[in-house]
Structure I
Amino acid sequence: MDLFDRLYNRRKEFYPPSLSEHVVRDKMAKYNLTDEDIQKAYRFGRLFRGKCEKPDKIGISRHDGKNNRTIVLIVRLMKDYARVVTVWVEPGRL
């Protein structure tokens, strides 16, 4: 198990994640997302290795089949909490 798998498994300790101002103000309205969409992607999403960076940044993606879109989160895990740094939506499945 590598570093990103350990961080990915550790993310469940920090629920619900905090949202940065960038996510709340700009991205949620732009992509028509709710807090519930982001929290579902955080809890049930898969590790998105293309956007992972050492030492504490992971990418999580979750496909929303009802709306046929994939929600991608970039999460930074701190010592006591997790913060969603940015979010975007891709059409279809990744």
Structure II
Amino acid sequence: MKRSQIIYEEKSGLIAKFSDPSLKEYLDYDARIRIKDSGKTPVEMILKFNGTLPFLAPMPPKEHSVKAVSIVEIYSKIGKWFRKHGYELI
């Protein structure tokens, strides 16, 4: 069986703000998106925390990865993950 090959890889950053307007807490994550040429879930995003720990707001896990069928689905899942921890993507 043939192994899938990475056909595209991109590094970027994601910033999330804590949902409570009285707290000005932000999170900074390095994001790596990989797209493979085959497979059930060919798109993968790997997040690694890169910033200052929040003072009062809860801290989500420092590393997280998500696999999906498309880029749109990846960002939908990442948005839900941040909302689960009380943050919104900027």
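Please treat every number below as a calculation from the coordinates, not as lab data. All values reported here derive from a predicted model rather than from experimental measurement. Cβ atoms are built from the backbone, for glycine too; each structure is taken alone.
Tabulated data for the structure shown
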quantity: Among I, II, structure where percent of Cα pairs over 16 Å apart as derived comes to 49; calculated: I
quantity: Top of I, II by mean count of other Cβ atoms within 10 Å over residues 54-61, largest first; calculated: I
quantity: Among I, II, which structure scores highest (criterion: mean count of other Cβ atoms within 10 Å over residues 30-37); calculated: II
quantity: Ranking I, II by distance in nm of label points 7 Å out along Cα→Cβ at positions 22 and 38, the structure that comes out highest; calculated: II
quantity: With log10 I(q)/I(0) by the Debye sum over Cα atoms at q = 0.27 Å⁻¹, for residues 6-45 alone derived as -0.95, matching label from I, II; calculated: I
